[in-house]
Structure I
Amino acid sequence: MVRDFTFGIINRYEDLIIAGFNAAGYTGGNVKKNTKFIFVVGGVVSGIGKGTSVSSIALLLKARGFRVTAVKIDPYLNVDAGTMNPTEHGEVFVTIDGLECDQDLGNYERFLDTDLSRANYMTNGQVYLSVIEKERNLGYGGRCVEPVPHIPEEVIRRLEKAADINKAEFCIVEIGGTVGEYQSLMFLEAARIMQRKHPGDILVVLVSYFPVPPSIGEMKSKPTQAAIRMLNEAGLQPDIVIGRSERPIDDVRRRKVATNSNLDIEDVISAPDVKSIYDIPMNFENGGMTDRILAKAGLRSRRRDLKAWRQFVERGKTAQRVVKIGVVGKYFGIGDFTLSDSYISVIEAIKHASSAEHARHEITWVDAEKFEKDPKSVKELAAFDGILVPGGFGARGVEGKIQAIRFAREKKKPYFGLCYGMQLATIEFARHVLKLKGAHTTEVDVKSPHPVIDILPEQKKLMEKKEYGGTMRLGGYACSLEEKTLAHGAYKAFGKERMHGSVIQERHRHRFEFNNDYIKQFAKGGMVASGTNPDRNLVEIMELKGHPFFLGTQFHPEFQSRPLRPHPLFRAFVHACLRQA
């Protein structure tokens, strides 16, 4: 099924395959009326910015007045991202309806300023599982079930569902990995079928790398030309090529790629490295990206509305104040490299809050295990305006984090604990203020005499059955705020639109929870529950009285922070850090 675009020859076999799909009762590829699908694929190497390209294109089309959604396709056989190691795969993002997914969905939400759902994410594992389950239930009416056409058919069904649920006029689809990889073939095949049936409604964007080998000193376009040919072999021709490189791509290279790939030079967009991902939309806009997409889609712009985004980007560049935050965690290192992707939503939430406070952020990664090996080194935290302990699991680095938390509490440093960061703050307080010797979480010490953090009852049953995937307390849950508390004040000052009376909704990902048997003892000692779930009375927020800012959340506020709408707790934290500075 090779389509040779160089000579304009379409193999007759392709027509026969399409006819065969229809004869077999194939129903995929019926693109929803008024929906344009843009497939974004990668070339040469992975990790060069497909996700931010999708996010930026989505933002620009929304700014032109269109309803836009985005879908991430992961080639993994994992059913979701929840069982993937963060040091290998990066952060696990959680949607409002409780799906553990790729961190790119976080970027989509941040740029689009909207909540996405499980319909906006799929993996090879999900697709194959659905096809197999359908076959087991006689959903194919006794026909032989094969990779083609049934896998692409399921992919198309899911894409159309995502577009339909979001009432999208544009659905931008990121296919993970790079062209030529076996794992992505079925997704490319789905794109090819959709384009074959509805050529005017499908666009393909290739994000490819233009290397500049140090020994040569010249930018090379051949790798991208090779990637385009591999895409052609899958039956697809790019409509636009986004050229990623450490420096702007000159017209000589753009013209060379265009000439050899049946493109206009305007279809090759230069995308050099930038200091902030939030600069990318403006680079695309200045490079004519949005106009090219709309022209190819046969549409006209309805408006241009990027003023607020430009102001946000400008504040990040011109701010004079600097806020220095130490992030104490353990998912940082792999070999000689630091993996900030493990906490990407935390980083972005700090950026959003800092910009709103007219400040520049300076984040330093602090390995918690360092304090375990050298307890005196915890004094290094004095250099920061605030300390943050993000989420995590397991015993590694726990004692180091507890030392960092104790330093923040005793030295009156603003402290913000997220999920595990809240749990460890209560353990530190129990040990050193309430004098509960051996206080711990049963995640680490099942025999702790004072299990101030314990497993949720329903989670205990799941663990006994070894049901790990997708079984945590996931997604959005209500939290009732206590008035006249730090938490209530933060939401009232910086996020009143998020409040329904004194109730908010935040996203969770955990199995363990504060043990309410100790809640009165904690309150008497000065640490209070300022937020609880109204349905189950589970503790959602703990804060310390008489401290500039010492607060921990069982939920993950970073998942709901947006560039133009920073999360109120992050903004309150940065505000407190700047006061200290």
Structure II
Amino acid sequence: MPEKTQKTPELCTRSPICVVVGHVDHGKTSILDRIRNTSIVNTEAGKITQAIGASIVPLATIKKVCKDALAAMKMNFTIPGLLFIDTPGHAAFINLRKRGGNIADIAILVVDINEGFMPQTIEAIEILRSYKTPFIIAANKIDLIHGWKKNVENNNKDDDKKNTLAKNIALQTPQVQELIDKKLYELVGKLFEVSQMQSERFDRVNDFTKQIAIVPCSAQTGEGIPELLMFITGLAQRFLEKNLLCDVKGDAAGTILEVKHDKGLGTTIDVIIHEGKLAVNDILVIGGLEKPIVTKVKALLIPTPLAEMRDRKTKFNAVKQVNAATGVKISAMDIDEAIAGMPIRSCSKNELVEVTTSIQEEVEEVIVNTDNEGIVIKADTLGSLEALQTLLRQHDIKIKKAGVGNIAKKDIIDAEANYTKSPLISVVLGFNVKDESGLCNEHVKILIDNIIYKLIEDFQAWQILERKNLEKAMLSDVVMPCKLKFLPGYVFRQNNPAVVGIEVLAGKLVAGISLMKKDTKDGKAITKVSAIQVEKESATQVEAGKQAAVSMGDVTVGRQIHEGDIFYSCIPEHHFRKLKELKHLLSENEKNILKEIAEIMRKVNPVWGV
């Protein structure tokens, strides 16, 4: 057999891949749009290049936009530029997966400075931490701070003549500066509260390895956007430069961002290439739920220059080859079953078996059953499934089965199998999916949400409530503590049965309960409550503080029982032990009665209930 040809790698530094994440309506899309629009400068410097799902901002453009800020901070850049993922939000971020991590090199976490942290902000931080992705915070909407004045000194529309952000903040009134600091340090405090991470305003950061930089900005006015670009670039260059080396001649590696059905093209996949090169007619291997999809690249498409990617009318240009890092639309045969978040690889015929095996192992690391017992989870993409699993494991929640797609009958059946072991894990969690099972199973709890951390919170809250309900059900089978008094002057019948008036001092009196006296000598029941009447109506129970007439068998008033006597429920010893285990479900009064009953019984048997 001919030896496998060794390819000589051609290493170069690629653009860092940057994602923009944050809570809905905090300005993720606006920040991206402002970065793109700010970067489209009418000079010879680089300009912006549109890719599928991404915007490539070259270094020359960054230097042009950040000119004054760079001079003020004395920074110098060497990386080729930045590749911004144009699809903002968690879906884009968690789908950009690769084996052992995330394709995104760095992130901008957008927070509305006036609203602060919200549910999706916290989720974004959780996901960024789980993937160990460095990030900075864009404290957006400073233009909405009461009293804020845009570009105080010169108010000029020419971007090159605008003040730097730090100078513009310094030129605000003392009241506005104080308000900015107050809002910034609320963010600092909240970030530490939810993640134990330290942070500081960008120009006050002492150590970028220990502090997250917060850049106040406005997507509306453009203030702070140069600083945002500058710090993202600087952070990537300083801490990621070695990770950005890639083989531009090697086989392509990437992740499916979206699967689309394009008119005239059929099914296409939008892919972020993070390694190597991809060319028309290359063999392409795509990870699948059951087996890899093997196909050939029919066409590679990129948008026309300066196209708006969210416009359905966007036109595309066909290209012969693309290199990392970039986004590209791929047209190929037999890709109808492709799923967002799945890995893709190009390879030669000789490498096909090795690559298909490797790529399927990568998929199975996420979707195979990993624990002997646990809950069932479903998610819309492989990337979101992996993120959900990662965060669940951080909360010590075991997973029996994980899968991609909507919830089906099989998922309900798998979850129900857990019920006999523990009702608390007879659960299906669904992230960003629908319940298509058509089943209503009282033994299976289905929880669905489009925020991962909210889904986990809801599950934990349900478990706490369900555990209490199960424990209360266990209490229904035991004799509960009760203390009552035979009221003087309320003898309605002396015997056969004795009918007397009582007051429940603590606990709950239930019909059918056996009673013992406080001064019992043998610890045995003296009588049994056969019937209860409250205001001449039959009742099954009487709460503490209430009075009732009760029928007692096998006793005679004046002989075995007397007016003013104190009675306690006669609790079997094994019931007492169970009540001790579940004492967190008892009221303080019930706990006190339980102690009194134990003291009474231990006069007869010193080790009773021990």
Structure III
Amino acid sequence: MSEIDDARFFLAKDGNVNPKSELEATIDALYNDTRLDDNSTSCKFPARRAWLEEELKINDFPKVNCEQFNLVMKKLDPTSTTLIFPSAHINSPASMFGHTLLRINSSYNSKLLSYAVNYAADADPKKENGVVFAIKGLFGGYFGEYSLLPYYEKLKEYRDAEQRDVWEYDLNLSKDETIRMFRHIWELNGTHSYYYFFTQNCSYSILWFIESARPSIHLREYFTYQVIPLETVHAAKSEGILTRSYFRPSKRTKLLKYEKLLTSETLHIPRQLVENKINLSSILHNDNISLIQKQYILEAAVEYLEYSYKKNDMTKDRYLEMFYKISKQRASLGKAPQIIYETPPNPIDSHRALRVSLGMGLRDKQNLAFFGIRPAYHDLKDSAYGFLRGTQIEFMNLEFSYNKTDKLDVELATILSIASLAQRSEFFDSFSWRAYLGFDRKSYEDNKANFITKLSYGYSWGNEIGYIYMMLDPFVYAQSGAKGGLSASLGFIIDKSKHMSTNIEASSRYYLDDNLQNILDISQNFRLSQNVEVKFKYNYTERELHSIKGREQTLSTMFNYYF
């Protein structure tokens, strides 16, 4: 059965379920076209015609004049293909997985003048209720739409407006293969398919395009129940079709770089300038500010001005007026040293999404064995190498324990866990949040896994070594009725090293029935290789069992393998 849901893509009535019928209808239509222009079957389905001519050696189809197709083909001038991966967006749940699209490279020297092929749901999460958006996306409530736009426009969207670093991976597709792929893209123009966030999403459709370019590639076979954008990049690497990679820093990355270049005395000036709290002349005529610092101030001000405009913090007229003034004064200061942006760890070197865990431990003098499985995707206690710092998305994370009395217990059953710990800085007043839906065994009243839901808000601050965060966590347990409360959490994460990371979180929970509970979690993670980790964990949980206060302590060593 075809994965295209639009009847306009098929020539036979049962073409979506009967390939033989569609093949016969296609050959018949190609031979019997009455119009030999852009409306002909040959012009609408150039990939089909080319495949039939190549595979079945048919060479007597009527000649047609595909003026529009030839015009676009000449404009694109396809020569090669690049897989584009805009990384996660720190404060957008819908974008935390990242995204993938393709760039069709031309013979032009500038890659920005090439065109990008994109597939996305015909929805705007900013204009719809978040819950409705998620439910409709899960169950095919949107159509997926294809678009062909200049690459620089997609860069403005992902790199500048959404503050997402962009990674480019050149594919070893030849010119002929790229042209074959574009013929298939052309056939899908104006058609639609139902969009599913986990399966038939942006990345899945991109895999189709690559396979159409080179049929011997089998990227879709790497996926069954989910297609995660970063995993498609891993799949492309496994197929051996990636060659070189390039990094394009986001607006956020650029501004954070200026925070390092500016001195403590000048760091606040760019933002004050954009917010009209100081004027240009007070900077330019200040003899206590060096020339290079003045250059950095004005450059950072331009970057922050564009960032503010993208956030709709000002009108277009005010933006253009300030952009002209600041840019003009910056030009008058002459050339500054070129700024070098450090390339962060490549996402292709991060751990894979599926994780299995085995371990052993000790709880209140009792030996335990642990095992678990998590289909997707990443949590704060995993190695952050190659991931956006402070982000977490987990689905269906299951962990069990087994003791010598042959008792199997559920330690954790996460349905969904999301975290966005965005560090605040001079240019970014980010708030942090996290949400949890699932079962854990940290309830105050018993040591069994109980259903809990939490939605937390707070702030985070960091530097190159690590970051801290403070959160308020309203929660509700489903345990002999609903039991709610409010928790205050303080966490500290050290993640400077590629090979290890440390996580510490202390929480105090105040229950509505006046009980107070303290919880401490500590983990030390060692990254032995890209997909192998060893983790040492300690948990301290206070609880009341049969009106007797107890303190449960658990030590464990876990072996994690990702694939």
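General observations
- For volume of the Cα convex hull per residue in Å³, the highest value in the series I, II, III is held by structure II.
- Structure (I, II, III) behind the derived value 1.15 of Rg/Rh (Cα atoms, Kirkwood Rh), for residues 188-355 alone: III
Quick note: the coordinates plus some simple rules give every number you see, no bench work behind them. Because the structure is a prediction, the values reported are computed rather than measured.
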